[in-house]
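The structures come next, written out as structure tokens.
Where a number appears in this text, it was derived from the coordinates with a stated rule and is not lab data. Please read these numbers as outputs of a predicted model, since none were measured by experiment. Cβ atoms are built from the backbone, for glycine too; each structure is taken alone.
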Structure I
Amino acid sequence: MSRGLLIVLEGGEGAGKGSVLSAIAEWLQAQGIEPLCTRAPGGTPEGQVIRSALVQSGADWEPTAELLLMMADRAQHVGRLIRPALAAGRIVLCDRFVGSTIAYQGGGRGLSSSVILDLQKIAAAEVTADLTILLDVPPAIGLKRSLKRLAEQNSSEDLFERLDLSFHERVRASFLAQAADDPKHWAVVDASRVIAEVIADVQTRLAGLLGKRSAA
């Protein structure tokens, strides 16, 4: 059995990752493929505890503590969920992975990218994304969307939405820099468009990857 594929959706607040991931999962299911859908942080029961502690309104973590909690979630997520699924040949669709850690805790919080990557090696070992799709949206647009969604859901997960616009601009710059540095494994999709256009674009990118895999 061949190794599965890890497909990661990245992006700032309000980029539409959750909606796109759901649509892509349905698209794969229509082709007879049952993907594993997950998110970080919070993809495991233990990770959900970490997520709740991290993002609830009023949380005030030191940047280094925030990073270490993210990596604790990653070690559990990869070890208990992602690595076994890949070993079983499954396609994993993940909402956020190390790209977000580099963008948020690195670009946004100002922590060292080299330290983040060293911790990633410990937490995830050899597990890397086969394709990372960056849903790129200007922060002013994304934050407006995200705050609207949180209000509609009566959600208190507003840790990052409470931060100023300059933080989110740094996050976006980091995402775009990561994509530019590794165009083989990253694809940038304009997420400021209507959701149907974004989904169609992502499907095209995935179809190309799946086609290459079938031909291999």
Structure II
Amino acid sequence: MSLISLLMLTDSRLPAGTHAHSGGLEAAVAAGRVAEAVDLHAFLLGRLTTTGPTGAAFSAAALEAASGPDDALLAELDAEYEARTPSPAQRRASRKLGRQLLRAVRAGWPGPALAAASVVHPDGPHQPIAFGAACAAAGVSPHDSALASALGAVTGPANAATRLLGIDPDTVTAVLAALEPHIQDTADAALKAALGPVSEFPSFSALRLDISAEHHSTWEVRLFAS
């Protein structure tokens, strides 16, 4: 059942709001940094090796905390993830996605794990915390939670690429397939990190994404929320 649940949680048809976010790709396209498939590969690999390990480690740890549930640890994880997200625009986007994810998952897997995650912050949990709690509620393993989180770091922007670049969806699929070993390595490293102290979880910088997110949030016309 956990595999079926995992597939449902990672299905783009889950109304979790990710379709409205480009993960910074819209700003990168507007700046001329991403224009074709080779640029998209580089952009996604950059996200995967910076924000990817952080989100995956926190998702795996949140799964364990929500399984208790351990309210204090969930709150600590949320606060530590906040500290690793310097961009206010990205913080807002992450919490919005967290709220939407919990709302969607309650319909299929209601339980104490989701309730515990929903109260870690007045504005709702960050997305990785919410995803970990969702995986706990659905019976997904920590390894699969980390793997799905790492995959999600690239699939959201990849889906946005078809609208932003007018790129052939088959080409996007080829780019994602080429990233498969990197996704696996990211998940493995994140799961290992999640076994240590929270203060030592991954904290890699993606300064261009942070700066671009702030600029993007001021645009009057945009296709994506982030």
Rank structures I, II by distance in nm of label points 7 Å out along Cα→Cβ at positions 28 and 132 and report only the one at the top, that is, the highest.
II
Which structure, out of I, II, was helix-only ellipticity at 222 nm (-39500 (n - 2.57) for each DSSP H run of 4 or more, over all residues; to 500) calculated from, if the result is -22000?
II
Thinking only about FRET efficiency 1/(1 + (r/R0)^6) of positions 76 and 164 (r between Cβ atoms, R0 = 41 Å, to 0.05), which of I, II has the largest value?
I
Given a value of 48, 38, 34 for Cα extents along the principal axes in Å, calculated from one of I, II, which structure does it belong to?
I
Of the structures labelled I, II, which one yields 32 when relative contact order in percent (Cα under 8 Å, 6 or more apart) is computed from its coordinates?
I
If mean count of other Cβ atoms within 10 Å over residues 140-147 is calculated from each of I, II, which structure is the one that comes out at 16.9?
I
